[in-house]
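**Q** The structures considered in this document are given below.
Read the figures in this text as sums done on the coordinates, not as results from a lab. Here the structure is a predicted model, which means the values were calculated and not measured. Cβ atoms are built from the backbone, for glycine too; each structure is taken alone.
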Structure P
Amino acid sequence: MPEVYILRLGHRPERDKRVTTHVALTARAFGAKGIYVSTKDEELERSVRSVVKRFGGDFSISTGVKWKPFLKEFEGTSVHLTMYGTHVDDAMPQVKSKATERMLIVVGAEKVPPEVYQWATFNVGVGNQPHSEVAALAVFLDRFFQGEGLRRDMGGHMKVLPCERGKRVVNDPE
């Protein structure tokens, strides 16, 4: 399986703080290795790193990334998630067969520039209706990793244990 990274475009800290945090946490939970955010946001970095420190996992975050050269020069497969692309179920076999050692998934916050559509290896639509980029990323990663992303032990000192009712969290502060 390739290492999967996310490129978040158009993050507006005053407006998108929670959504971009959710994009990062969803990426981590569903199997991605890291996220690159086009806008510098040290508070976002601290927040995501805090979750990784407590709940574990090998996940990185970098903000203030110049997205145009980053995307254009990315060595690997790039997938742009958009409602205008090929339906995820139709695209997934080809994405999997052409996946290289590294994959970059592009997720927009605002209107995505036309270059993204041109430079991406694949433009994939997770449904063709407006909805959350968090949902699109979760659906794509879950299908790409065939559910295995959610079954990994992240090795963190905090763990949420499944239970039918209530909350069970163990904290082993090592």
Structure Q
Amino acid sequence: MHRLVVALTRFRLSQSDLVRLKTPLGKLIPGTPIETMPKLKLHLQKTKPPKVTTVGDVVSRESMTAGIPVNLRIVDQMTLRKRISQTEIKTERTYRVVNPAGVITKEAWDAIKQALQDREAVIYVDGEEDLLAIPAILESPDNAVIVYGQPSEGIVIVTAAPTMKTEIRDMVSRMAEE
């Protein structure tokens, strides 16, 4: 069997931006999923965002369990660098992308852009999805909500407001292409 190896265009964040990402980009809701999911549900009911994206396996699974409607779920079947059992995510569209740890590939970015056009989708990442909140924020419509896990702390709710998009665009402008 021959395997075609495609050179991936990938982008790496600057060291200072990686440090910036250690602090939440949005509002941290501390606690376990039992504590955070009702607060997320209430926030979404109040704000009625045009799109909701979850980045990460735990937040994607727990929001599904809590019955929270999500338009796009981005997962890599890992949590805290350990393989977890795959959660069956029933959705209209499924995408599969390669995105190695520590980078954002053009393939993953393009899949996010496309998936946000769907009513409901999931992106399975071969690699790591941690940094994919960045393209999710930029490609989402204004006031959309992106939710990701803050390991051992809780969840972070980011609103794709123009000011947030400007900060993220600045980060992206400093990324190195590999």
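**Q** For which of P, Q does distance in nm of label points 7 Å out along Cα→Cβ at positions 23 and 95, calculated from the coordinates, equal 3.0? Write out the running numbers ahead of the final one.
**A** On the way: P: 1.5; Q: 3.0.
Derived from Q, not from the others.
**Q** I have -11500 for helix-only ellipticity at 222 nm (-39500 (n - 2.57) for each DSSP H run of 4 or more, over all residues; to 500), calculated from one of the structures P, Q. Which structure is it?
**A** P
**Q** Supply the structure label, taken from P, Q, corresponding to Cα Rg over 2.2 N^0.38 Å with the calculated value 1.03. All intermediate terms of the calculation are to be shown ahead of the outcome.
**A** Working: P: 1.03; Q: 0.98.
Label of the originating structure: P.
**Q** Then there's this: Have a look at P, Q and say which one yields 1.7 for distance in nm of label points 7 Å out along Cα→Cβ at positions 39 and 159, as calculated.
**A** Considering all the candidates, the number was obtained from Q.
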